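Below you'll find the structures, each written out as structure tokens.
Just so it is clear, none of the values below were taken in a lab; they were calculated from the coordinates. Remember, predicted model here, so these are calculated numbers, not experimental data. Cβ atoms are built from the backbone, for glycine too; each structure is taken alone.
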Structure I
Amino acid sequence: MTFRTRSEAEIDYVETVEFYLEEESPHAAERFTQALEEAYREIRLAPHQQRIVQFGLREKRVKGFPFAVLYSIEHDEIIVVAIYHDRRKRKTLKQRM
């Protein structure tokens, strides 16, 4: 199965890392990146394991951070749609579909 991230999800990632660099520390930004890579790895290994939430998207929590990776499975492809903070309203996800 192929794995790709949409440009909006890449923007989510960059904005989150920038936040941690500016407001927390370089170490926090690095920990977030590592936790996100681990979430991606787990999604690749078992894409159907995560529960379906809104709009048919699946959710994988980013361990140790208030974020979730939201993704879809289409044919033989895993598509990361968003990296969302827990406090962010998910109704805006519909615009990304």
Structure II
Amino acid sequence: MSLLPIVESCDSCSACCVMTPIPPFQPGEEAVRDVPEDLLQPIRERITADQQFDLLPCVWLDTAQQRCLHYELRPDACRRFEINSDLCRLSRWETGIDK
């Protein structure tokens, strides 16, 4: 069994966002963060479409730059996601970043 590599940077990654189809807001958190309606609309559309939900990257992910389009408004779950945590390294492994 091989060990997952140490992760030192989020640059050129976005594995956690690729595995999370919508920003993981808790109920009411969007209002607390004062997220504009036009930024919530793509989230609602993704939920309504219910299309292979788990195979889609986050609607707020800029896939070309591999960065969050609305980083300053990201949910608490994203803010607490720790670089080099087991979940971080597993996300990278599952998306093929550390192969």
Tell me which of I, II gives -11500 when you compute helix-only ellipticity at 222 nm (-39500 (n - 2.57) for each DSSP H run of 4 or more, over all residues; to 500). I
Given structures I, II, which gives the highest value for FRET efficiency 1/(1 + (r/R0)^6) of positions 29 and 45 (r between Cβ atoms, R0 = 25 Å, to 0.05)? II
Relative contact order in percent (Cα under 8 Å, 6 or more apart) - highest-scoring structure of I, II: II
Using Cα extents along the principal axes in Å as the calculated read-out, with 45, 27, 24 as its value, let me know the right label among I, II. II
